[in-house]
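Following this line, the structures themselves.
None of the figures in this text is laboratory data; all of them are computed from the coordinates on show. Bear in mind the structure is a predicted one, so any value in this text is a computation, not a measurement.
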Structure 1
Amino acid sequence: MATKSAAKARSECPVSVSLDVLGDRWSLLIIRDMMVRGYRTFREFQRAGEGIATNILSDRLHKLEAAGVLLTEPVEGDGRSAYYRLTPKGVALAPVLFELLIWAGHHEHTAAPESYIAQLEQNRQAILAETHRRWEQRDPTPLIPPFVPQVKSPKGKSKR
């Protein structure tokens, strides 16, 4: 059975309860970085390009650990460092993140090319299976690359 978070929920509505755990600005981005970019260290999260302050990052990592979404494992040979790893509860968020990616690709301006979104949409099950395989095997190889915004050249043509 899934572990339950100890914090008192606003209501017992599943959406409300989910937002109590994940509804801040940073938690899903941290989970995304662990799940699809293979990030495992505080420094990797800090350098992810989202601009999260170190005190906020530390707070969110602690909250996600307290909620049972991730855990820390000591880095062998370095007593001060830790690797962060998703728990089964955390990796169960893969379909949610995947659908958010597709939803935003269809309905919002993002740096993800439309063709890439279409490819993801057509290969949902294979990508989710690969996400789980990488988690089970502790494979930190990035699954989805960071999307780089296209910059308009002075003549109006897009370039990377």
Structure 2
Amino acid sequence: MDKAELLSYVRARRLAVIGTIGPDGSPQGALVGVAVTDRFQIIFDTVSDSRKHQNLLRDTRIAATLSGPGEQTLQVEGRAYPVSAAAVSDALYRQAYYSAWPDGRERRGWPKIAYWRIEPHWARYSDYERGPLIVEFDFASTEAGLVLRVRADGSSRG
């Protein structure tokens, strides 16, 4: 699997389960609608009084799992950063989200709407119907752009 295939896989998924860290350190999961940028940033919205929003304000570590079809999954780990509902500098992220979720434009006027972007550090694609096929991706940003290091040897981080 290469960059283009990974991006295509993520764009074909509209939902993900995200994991955040609760106030007492316990994991908390939530299903969210997602979109992805060309740089593999995953965008989602929520409301500011949700557990996930409050958790991310306190601790930006996040995990996301996208699944399907069949036994295909993508696990993503990274950091989450707030996306402004109004700033021009964040328009790219909002546009990516609205392209996947056109009704998201209506929610933009909600008083408690909050947007987040996940900057992935690591991802693991698995397809247990084809092998298993396991491909890991390490993400690094440089001045030259996004660098994806692919490891397809089946080794695992866990």
Structure 3
Amino acid sequence: MVSVTIRAIIPKKSFASKKWLESIASAQRRLSVPQLRSLFQKTVFGWSKKPDFGWVQTKTSDEIGIQMYAQGEGADVYALLDAGSPPHIISPKRGGLLRFRPGYRSATKPGVIQSQRAYRSGKHISVNRVDHPGFPARKFGALVNEAFVNDFASQMQEAITEAANG
């Protein structure tokens, strides 16, 4: 499963009050979730079958976290692209031939968070099997984390300041 987990680690003495904890948890729900969802949605912008992105908030005595994950239609493809694929053979189901257009531009690229529409070109061909070259991992979670880490730190600092002043 592709996911990103963000956590605010809380020192036990200073921030153990309910007010502090709820301020941090509220900031994560109000600020972090929409921003993370937006970043994940960029990774599937050009897809025809896009996964939804769910989230869950976890709270322990010393941290509050948000985990975002792909779910629903397209989640399996999302996980496959995130992990990458080694070279493999594609054979037709129940005998017969594979029929496809050989020109292809993928919707995603390794190291790029924004996707585009996939593009197929060329005349249809029929073959007995395809020696697929595989593809590198997209590492969507790492890209989203890298794009979000500075904003997350600012959001948590803002929540702490609000709790201290409120």
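To which of 1, 2, 3 does the computed value -10500 (helix-only ellipticity at 222 nm (-39500 (n - 2.57) for each DSSP H run of 4 or more, over all residues; to 500)) belong?
Answer for the origin of the read-out: 3.
Here semi-axes √(5λ) of the Cα gyration tensor in Å was calculated and came to 28, 20, 17; which of the structures 1, 2, 3 was it taken from?
Numbers: 1: 28, 20, 17; 2: 26, 18, 15; 3: 43, 14, 12.
Label of the originating structure: 1.
Starting from the value 14.1: which structure in 1, 2, 3 was Kirkwood radius over Cα pairs in Å, for residues 62-125 alone calculated from? Don't skip to the answer; put the middle values down first.
Working: 1: 14.1; 2: 13.3; 3: 15.3.
Only one of 1, 2, 3 returns 14.1 for Kirkwood radius over Cα pairs in Å, for residues 62-125 alone, namely 1.
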